[in-house]
Structure I
Amino acid sequence: MSAAALLAAVGHTPLVEIAFDGQMAPGVRLFAKLESVNPGGSIKDRPVARMLLKARANGRLAGERRLLDSSSGNAGISYAMFGAALGIPVTLVVPGNASRERLDRMRAYGAELVLTDPLEGYDHALRTAHRLAAEQPERYWLCDQYANEDNWQAHFEGTGEEIVTQLAERGLGAPDALIVGVGTGGTLTGVGRRLRRENPGLLIAAAIPETFPGIEGLKPLGQPGDIVPPLLDQNLINRRYPVSLDQALAMCRRLAGIGLYVGPSSGAFVEVALRLANDGERHLLVTVLSDTGERYVSTGMWQ
């Protein structure tokens with residue numbers, strides 16, 4: 001597959017309806033973007049493709065400079081995959097507790113990995129990437145997905161726009177609730193801004209994991225010293241719902257039972273969405289199913 005064909009395969013993912021009989025108030029409908037069908041297997045293909053293309057066009061990767069960033073895994077796979085296709089060398093700073101499947105796939109594409117102490121969390125990996133970039137500016141260009149404006153814009157122009165179009169194709173209007181979480185903040189900011197432009201009354205609910213053990217790919221944003229992603233528009237968030245890892249995994253197993261094989265962050269989003277669907281306050285809900293459950297087999301979540 002050529003690089004152009006790979007890039008063209010990003011986005012335009014299905015919008016699937018999720019129904020839980022007896023647990024949703026009458027008239028409530030829940031839809032989710034199935035992002036595992038992206039070529040890299042996750043929603044991160046969208047912002048990473050845009051960030052890399054813009055960086056290459058602007059000459060930020062000229063010469064021997066390597067693309068550098070931190071990632072809990074999904075963005076890392078996208079960086080490694082597109083880097084291999086485009087001939088861009090990639091270095092990734094990844095917490096050491098990222099699932100084996102993610103680490104193996106990043107290595108398969110030829111990415112250089114710097115593993116950090118998992119007990120230090122995602123923020124330590126982010127700080128390590130910034131330190132490496134500051135120490136060796138001639139070697140690295142830091143993409144910094146947490147602050148790169150192309151991140152949220154990919155979701156504004158892509159994910160959010162697709163949701164509006166796909167609902168209209170079903171004869172439905174704009175959603176009145178969006179349920180997601182915060183990793184880099186790109187999805188919440190980009191999709192949230194696009195859907196709120198369509199419906200100013202949109203409720204945006206953020207799934208917030210516990211600090212420990214946490215949910216891979218999501219930030220708790222509740223402790224002093226937590227790094228708040230610069231591109232996260234916190235003013236968009238109406239409500240924050242706590243979600244435990246156990247609740248997220250239980251929902252993943254329920255979703256598998258209806259044919260949707262997804263990872264823990266997706267389980268967390270649907271868990272929160274079901275709470276909203278049950279109270280009947282909002283009637284057209286949307287969320288995202290960020291990645292595939294195959295990425296977590298070695299963690300034991302399916303046992």
Structure II
Amino acid sequence: MLGAGANDRGDGHALGIVCVLLASILWGTTGTASALAGSVSPLAIGAASMGVGGVLLAATSARQIAASSRLIAASWPLVVVGGAAVALYSVAFYTSMRMAGVAIGTAVSIGGAPVASAVIERLLDNRRLTVQWASGAALGVAGAVLLSFARGGAAGGEGAQTVVGVLLGVLAASTYAGYSWTSHRLMRLGVPSRASVGATFAVAAVVLLAVLVTVGRPFLDSWTNLAVGAYLAAVPMFVGYLLFGWGLSRVASSTATTVSLAEPVVAAVLAVAVVGERLPWFGWLGMGLIVACLVALALPGRRRSAG
């Protein structure tokens with residue numbers, strides 16, 4: 001059996017990587033944008049962006065969902081699991097950063113996603129990993145860890161709180177990988193990317209909007225907060241996940257989650273250029289490793305297996 005990424009080498013492979021990369025660039029703007037709404041909690045930010053964004057994705061994909069209703073109904077466990085994964089990711093990722101600190105939370109949540117995705121593919125699809133993918137993923141994960149600690153400093157939590165934050169980061173990485181896998185599996189079963197993403201996010205929106213009603217009051221405190229919430233829902237989540245869905249229809253989920261390691265690079269560049277943060281040398285080294293990871297994944301692959 002071909003390795004992760006080896007069977008998606010073709011005319012659509014480069015386009016798939018570009019779509020995921022563009023999605024990651026949009027996701028990378030969320031930190032800078034949310035900084036403009038400092039009175040809004042990270043949990044509310046996540047619920048608003050992915051909850052309202054999920055409604056937009058479902059509403060604008062209604063025609064595609066209706067056209068694929070039989071396939072979606074026959075694959076309802078994948079849709080439900082994917083929707084639950086999106087909802088859990090939103091809560092786990094932002095809470096992880098609050099409890100364990102930005103550095104550890106980001107490193108575990110984002111850096112762990114490619115590993116979790118590869119494990120899922122190996123166990124459920126019996127997909128053998130290529131040496132090229134493994135090498136690229138190693139560079140990317142190392143770069144994400146360096147970059148996260150360069151930006152985040154020391155962990156914000158102590159003792160048991162930090163441990164809980166790390167565990168939530170593992171949950172975030174696993175659920176992000178889980179969503180990628182279920183969406184990719186739906187597309188392999190014949191469900192178009194728009195229908196797959198829209199149906200999955202419709203399930204997630206039900207949960208996330210309930211959370212937003214509970215914690216989202218600060219969005220109404222100012223027009224700035226409301227504008228930030230609208231931007232996060234419409235651009236990084238709505239447009240970003242459309243692009244990610246198109247990318248998933250062309251590359252393996254392990255490849256997509258690895259390419260999305262570009263997100264912390266974009267976030268760091270914006271933090272330096274817009275917010276005025278200073279980045280130490282090992283942060284720039286982390287950026288370089290992630291760029292090397294993306295280059296390694298974009299190059300024509302060989303069919304040699306890593307295991």
Quick check for you: by Kirkwood radius over Cα pairs in Å, for residues 190-293 alone, which of I, II is greatest? II
Using distance in nm of label points 7 Å out along Cα→Cβ at positions 38 and 206 as the calculated read-out, with 3.9 as its value, let me know the right label among I, II. II
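Work out which structure the value 1.00 belongs to, where FRET efficiency 1/(1 + (r/R0)^6) of positions 142 and 230 (r between Cβ atoms, R0 = 25 Å, to 0.05) was derived from one of I, II.
Only structure I yields this read-out.
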helix-only ellipticity at 222 nm (-39500 (n - 2.57) for each DSSP H run of 4 or more, over all residues; to 500) was computed and gave -24000; which structure, I, II, did it come from? II
For Rg and Dmax of the Cα atoms in Å, for residues 30-133 alone computed as 13.7, 48, the structure of I, II it came from: I
Have a look at I, II and say which one yields 22 for relative contact order in percent (Cα under 8 Å, 6 or more apart), as calculated. I
Given that mean count of other Cβ atoms within 10 Å over residues 54-61, derived from a single structure, equals 20.6, which label among I, II identifies that structure? II
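Laboratory data are not the source of any read-out in this text; all were calculated from the coordinates shown. Since this is a predicted model, take the numbers as computed values, not measurements. Cβ atoms are built from the backbone, for glycine too; each structure is taken alone.
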